[in-house]
Structure I
Amino acid sequence: MTTLVLDHVTKRFGGLVATNDVSLAIPPARITGVIGPNGAGKTTIVNLITGMLPLTAGAIRLGGRDLTHAAAHEVGRAGIARTFQNIRLLREASVADNIMVGFHRHEAVSVTASLFGLPSARRETARIRVRTQALLERFGMQRFADHPAGALAYGHQRRVEMMRALATEPDILILDEPVAGMNDVEARELGDIFEDLARSGMGIMLIEHNMRFVMRLCANIFVLDGGRLIAEGPPDAIAADPAVITAYLGI
């Protein structure tokens, strides 16, 4: 099993320090929360992890692999997947086709075989469709398989994005505000799925403003404010931490 480690990570944009000397770990088989007010540096950290931004200082490792200077596609192949605050789907494509895109990391047939529709390519496509169906069933979305993804309600689009990320079969899944805009029932259903994924061995990094959701799911929570890590610990300790209450909880 693989742990994602950030070691004294810093990101500067000119004179602005977006992330300052942050160290944290996302272990396997657990849901780990990363919380903080808007502008705390949470999404910057995700962009650093996933190779969308270069680090100014520090290091990022996944198990024994150094990803400090890895490009986004290299990070994906190493075993890290993410969702986005702003949903990014192929809106005109079907739900099933959006999910199937995620399986590209595991394609074994050659480009030539795919272009000419050779038997090996057809067999792989059939396998991918079976696995896509399994994800649709897991998320209760079978009836939407052939619907255009862009025509779905917001909460359902969120599910499609999560299924596409899971199709890469990551070791670490980064969820950036996955239940934003959802009601309590929808959030609870997704929470059950995330817990099941963690039990299967996947490490989950959960960024979320829904504090009830975070406190219910997370074994450990890191708190950011102004780009700095101000607290770390289990939910009960975080809820009672004076620095967290002042900076984020506002009570």
Structure II
Amino acid sequence: MLNSEHLKHETSARPPRTAFVLGAGLGTRLRPLTNETPKPLLPVGGRPMIESCFERLRAAGVRRILVNTHWKPEAYARTYPDNRWRDVELVFVHEPVLLETGGGLKNIEPLLRPDDEHLWVYNGDIFAEPDLHALWLDHAASGAESTLLLRDTGNVRVDAAGNILDLRGRLGVTAGETRQFSGISLVRRDFFRHLRAGVIESLVEGWLRALVERPGSVRGVTDNAFRWADLGTVAEYEAIVAGAKREA
């Protein structure tokens, strides 16, 4: 439990100004659309879908975004030749060998600045309109090492207080309710000790290590109100594109 002094300190902390956007996926389920284009650069509403991430993060106070790349990295260089999007600095980190989400996050640790005590982690291949401010407030006040944005029903176990109990059934926990991870989270800098450098693995592995070491160190905030799609199939992608055209 946080004491009042800790809570006062954490809730007054500055929102993160740095984010890590995962842009290295192969997008195999969207082929042939991704034969020459990374999935996050596919257009939605006349712009690369990754810019919906950029827009939300910028509105939350982010001014520096690290993006990992693997498939067709030259496409990112063509799209953002100045390494900027509006007033946000973009730093592209190429992975010759795809490190997955956990390995990719650990790989950018040396690029964090001294004041990057908290970091946004955001899947670059989702289309979402979340309330990042509410997620930040919960994360900052709780003192958790990681806070995940959850929705609907999935394979994440969470209790009534918002503590994540298990992911993918790996710990054998049956208590609590099931939720789906949205692909958006916040991590404290000290969470990086749960990740392994140069290892190809999911972020789930790091979160499980954190849970085993200290139950309650990984939290979940459930929000079913925001629009969300992971565009996993060509049909889903085309439906989002059609919806964006109707709204234009």
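Here are a few things to note about the model shown:
- Given 4.2 for distance in nm of label points 7 Å out along Cα→Cβ at positions 97 and 129, calculated: source structure among I, II: II
- The greatest value of relative contact order in percent (Cα under 8 Å, 6 or more apart) among structures I, II is that of I.
- Source structure (of I, II) for helix-only ellipticity at 222 nm (-39500 (n - 2.57) for each DSSP H run of 4 or more, over all residues; to 500), computed value -8000: II
- Parent structure of the calculated result 28, 20, 18, given that semi-axes √(5λ) of the Cα gyration tensor in Å is the read-out and I, II the choices: II
Every number here is computed from the coordinates shown, using simple stated rules; none is lab data. This one's a predicted model, so the numbers in the text were calculated from it and none came from an experiment. Cβ atoms are built from the backbone, for glycine too; each structure is taken alone.
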